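Below, each structure is written out as structure tokens.
Taken together, the values in this text are just the output of simple stated rules run on the coordinates, not laboratory data. For clarity, every value in this text was computed on a predicted model and none was experimentally measured. Cβ atoms are built from the backbone, for glycine too; each structure is taken alone.
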Structure P
Amino acid sequence: MSRYEEVTLTNMCMIVHDQKVLTIRRNDPVWPGLTFPGGHVEAGESFNHSVIREVAEETGLTIFHPKLVGIKQFNDQNDHRYLVLFYRADSFTGTLQPSKEGNLAWLSLKELEQEKLARDFENDLPVFLNSDLSEHFFWNDINECY
């Protein structure tokens, strides 16, 4: 059995400021709805640099010292592993500038609960918010997540 497999590497970052989190309402037809900024890791790029770059591209902000807080993994429609690295950042510079990815808004966690979230994002949030959790894993055979 091979130890190698095809994997898509991505990231997502919860940016916190004044007890609010930065959200993006994605225009993506595959995964629309409210979530945190993030995107794909480019070939040869470090995970840390990829989240800094993606946040800058989607928000206009430059984050500092993003902290890895967890992961999400599942198999995509081609049965390849899809991995999302979850980060949190509390310091940044810049001015918010929405991108073609979607509109941005600072929301309290209570306000976030009232919004239409991207599919399954409500199951990602506990990993960002609870330091006792480190992974959101979909087990496709029984359609459960952990």
Structure Q
Amino acid sequence: MENQETPKLGNQLCFPFYVIAKEITGMYRPYLEELNITYSQYLVMMVLWEFERLTVNQIGEKLYLDSGTLTPLLKRLEAKSYIVRHRKKEDERVVEVFLTEEGNQLQKKACIIPGKMQDKLNLSEDDLVALKETINKLLIKIESKK
């Protein structure tokens, strides 16, 4: 027989993750407003700064986003002249995304954000590494269950 006790918010693993994600995203907001981008756009830009040129599908895989969510983000970044999108000549169904010079310049401004966030969270480098390792282990377990 299943446990019939009413679920309690404080006993749920998902709730602290939800709150942390919401609060950390909010902590990024003032830094990202200076760059005129949202947190979601920042994630896209970080992937492009790392890999320079990716397809929409590759970006989606890295960020766990479907094309329906990603396409409006890319359109807004393109309107800000940070990226350009082109269909591949070999396969017009595939859209490649490239950084513009403005997008590359934005990277220089964004480099200060991780340090500011670490200071704001008041976590040591060791604490951050341990936390990221734990979260990544959980993500791997979740991915293996799909």
(Q) With Kirkwood radius over Cα pairs in Å as the yardstick, tell me which of P, Q scores highest. (A) Q
Q: Could you tell me which structure in P, Q was used to calculate helix-only ellipticity at 222 nm (-39500 (n - 2.57) for each DSSP H run of 4 or more, over all residues; to 500) as -5000?
A: P
**Q.** For relative contact order in percent (Cα under 8 Å, 6 or more apart) computed as 29, the structure of P, Q it came from
**A.** P
Q. Suppose you compute distance in nm of label points 7 Å out along Cα→Cβ at positions 10 and 58 for every structure in P, Q: which one lands on 0.9?
A. P
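Suppose you compute distance in nm of label points 7 Å out along Cα→Cβ at positions 18 and 114 for every structure in P, Q: which one lands on 3.1?
Values: P: 1.8; Q: 3.1.
That value comes from structure Q.
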